[in-house]
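Visitor: Have a look at these structures, which come just after this line.
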Structure P
Amino acid sequence: MSLEPHSNPTAAPHRWAVIGGGISGLVAAWQLRQLRPDDDVVVYEGSERLGGILGTHRLGDWLVEQAADMFVTDPADAVELCQELGIADQLLATNADKRGALIAFRKRMYRIPEGFSLMAPSAWWPIASTGLLTWRGKLRLLRERFVKPRAGDTDEDFESFAIRRCGQEAYERLIQPLVSGIYTADPRQLSMRATSLKRFVDMESRWGSMTRGVIREALQRRGKQPPTGDAKGRESQVTGARYGMFVAPRDGMQTLIDRLAESLGDAIRLGRRVTRLCRESRDGATRWRVTTDSGTESFDGVIVATQAAGSAALLRETDALLADDLDSIEHASCAVVVLGMKPRETPPPVFGVLVPNVERRPLIAAALTSHKFPGRAPDGGLLVRVFFGGALNPEIMRRSDEELIALAQSELQEVAGIAGPVELTKVVRWADTMPQYHVGHLAKVARIEERANAIDRLVLIGNAFHGVGIPDCVRFGRNAARRLVAGEPVT
């Protein structure tokens, strides 16, 4: 993607189109306004609401998130955006007294060992003392630091990587449920290099071990060098918990969406589904024609911020091969059952419960949302979000709302012992909305970006390429605006 050589930020006003009113598209439009306040920016959103899958519902005394309920502060992209939007003072840290999670295995619940950082331990004693693993499994996991690094730089699937480094038992009982709480993917296809799991690949490459890497990372964050002494003393300085790195707006994620919408004002056009996108050459310059049911408008450049399938449909007329690659990115579905209840017994003081695949249960995880932040439930109430579906259980999406609600209640009671009168129920379905970062994803994205960069005045963004988190989407939106204005390629 490139502008003409004479184009620069001080040139005459331009018209920019942003197709898609999710978080990435809204941030892109907002950033365009910051960079070029005199330019005309139009945001096309096919539905009647903004935010994509993000959204908050105030249902009486319950505050319900329909998708992400918090975001990480490192990387700081989302926090910095909140500062610029003037809502940083509304960000809440997670409740310190309930941080942690449980893994449900063989009708018992086990705390995640202290200092365990998603795929690697930073201390040996919590592993040695957990009841989740047998002694054979513990010893195999603790031997991770002595496992020879894999040669070469080819991509590897998550399951193979985790078993190779940590052993079958630790993978099945501990690592898989933790990672599946983030990526509802098939572990045998999930790419290590295309996801946030790449940091563990880098640890293996740099330090020869994830365990050594986790310790080094934590000590570097604290501004320390590894001290001399025995391993126990060295590792005891490190904890792998990241719960303190998450925040959320006091009134939910809708705050972020609403503030972006307010700043964009009449630039937003709801209910305007783009049916055709084509480029034309006029006086030696590229123009883009955006067609909706309301007519056609012409723009100097366009940012396409829709799901991969939607982007493919819009760009097929421009580049069929690009559209084919976009169409080939698989997506999974998920159902979230929200329960607002009055538990009969005190629920476990944690943020959630994770269920390993080897348990063969329909439940992926249950998030005790009202434990994370205040103001999510009335006094004495517990707000729970129960997750079903994902790449390994697509059939469950065929069940009715009533069936899913009943299943959520029974699973919650059987797995976590949480039961009581239910005052609120809501089912949120996300069909084909979760991009699957399979092995080979990076090569596919490189092809997509190479072809997109060859098209003048076009930027293609979304969560199907380089990350699915809110900070990722914020970064994509900002960079898209900067590159469109500057005429730089997307990388």
Structure Q
Amino acid sequence: GETHAGGRLSLAMRMAGFEALVVKGCAERPTVISVVDSKVRLLVASPLMGSTTHEAERYLRGLGVPGLQSVVVIGPAGERMVFFAAANVDRYNFFGRLGMGAVMGAKNLKAISVAGTGQLTVPDPARYKEVYERVYELVARTDKLSKYHHVGTPVNVLALNALKALPTKNFQSTTFDRAEGVSGELIAEELLERKVSCAGCPIGCLHVAKLRPAFQAGYEYAPIDVYYNYESIYALGSNLMVGDAVEVLKLIHRANALGVDTMLLGTALAWLTEAYERGLVSEAETDGVRPRWGDAGAYMEALERIVSMPNELYAALAQGPERAAEAYGGRGFCLTIAGNGMAGYHTGYANVLGVLVGARHSHNSNAGYSVDQEALKDGLSPEEVVSKLIKEDEWRYVLTSLAVCMFSRGVYTEEVVEECLKAVGIERSVEDLHSIGREVYHTAHAFKRREGFDLMKVEVPGRLFETPTPHGRLKREVLEAMLKDYARRRGWL
């Protein structure tokens, strides 16, 4: 798996004098890895077991270690090895989607705390300052990233709804008649509390809402803050037909506290709803839960059971919705590709193909959804779509290897990246960079093939060919031809 979480952890590691942290084997008892400068200790974590991510993070943050600190924790979902358990990083970021929380749980690793008091130096401070100011100007004083600060990624809710590309009701539709109720604009106007930045970033794209649920009569409230983004709103909002922002935020908050990836959770709950609706699973099997479209209360109950796994159905769901669909039926409406849930876009061929060929089967691997929107304007041929995905796959590995946020990809052009590297004493031409990106991409896929993965055998759910996209209904034979073209160009066929 590959996942990224805001950059503070890597910065704390460098301040502590480390460039990588490799965890081998399994601890005999629940453990916290504590790194303070050059000192590494294994601490007993038994008192933290069963705690939520928020509780564990708050405790470790309060230990008073010196320097810059970063904390990675898992919740009950990770402890119980739910396959799509996430690891929470510094409260508002996550190692999500690919089961990092489950891996930590399997190692009896409740948390990692890293703190460092060191300093970073550059060989030519004057040149560094010059390049820094140029990049800062592009990031903070142009409109290239303004949408991420103002409304954040939830600005996509209304935009994709207008495009008729917002997955709704488990991808049965691409428009949601209650989209206004879960829009980024509404949440910003009524519930936004503050904006938080990743390490060293001036943008503040992490939007945090404030809820104040009552815990007893007499106007007694227990305020909670909830980090939200577009993908969580799609997964637990439109895709489940929950059209009330407060209810969606409650689901997001509980999922984050338990340490569950919200996107795969939404995929699992959508499959469960449709499977229950079609009679593939009974009320006895759902343990009395009646999952129905738009019923946030039922979804909250189902979430708790996925983590606690009281019976075979929920144990199967805890292994991922694809595993549940294999056991109970309904693979055609289980919206996963190679085990990973579809992101909040039903835009066309490039999105589906991009998820298929990306090393981690994520929309972020190559932004196929963006290529689809470009194709609406420019009329790209299937061959041109494949070419763009290949280029994006490779260049994005350059950017992620440099810890460049994908939101700022419009700032970090080839020339800017080359200049940034020179400013810290690294000489790499644009051709060198592309070669490195290509090498990283092929290395990732070589590992997958070594472990038994066969791209040509990955099943694409039938629902993706039933519901129209802005490009019309997709045809399986067209997608298969594009996949073969991609594989041939990569030398896999």
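Since every read-out is calculated from the coordinates, none of them should be taken as a lab result. Keep in mind the model is a prediction, meaning the values are calculated, not measured. Cβ atoms are built from the backbone, for glycine too; each structure is taken alone.
Visitor: Please state which of the structures P, Q yields 0.7 when distance in nm of label points 7 Å out along Cα→Cβ at positions 354 and 370 is computed from it.
Guide: Considering all the candidates, the number was obtained from Q.
Visitor: If mean count of other Cβ atoms within 10 Å over residues 154-161 computes to 19.0, which of P, Q did it come from?
Guide: So the calculation was done on P.
Visitor: Thinking only about distance in nm of label points 7 Å out along Cα→Cβ at positions 282 and 298, which of P, Q has the largest value?
Guide: The maximum falls on structure Q.
Visitor: Additional query: Comparing P, Q, where is relative contact order in percent (Cα under 8 Å, 6 or more apart) highest?
Guide: P
Visitor: Comparing distance in nm of label points 7 Å out along Cα→Cβ at positions 290 and 338 across structures P, Q, which is largest?
Guide: Biggest value here belongs to Q.
Visitor: Say we calculate distance in nm of label points 7 Å out along Cα→Cβ at positions 202 and 218 for every structure; which of P, Q gives the highest result?
Guide: Q
Visitor: Also, quick follow-up: If helix-only ellipticity at 222 nm (-39500 (n - 2.57) for each DSSP H run of 4 or more, over all residues; to 500) is calculated from each of P, Q, which structure is the one that comes out at -9000?
Guide: It was calculated from structure P.
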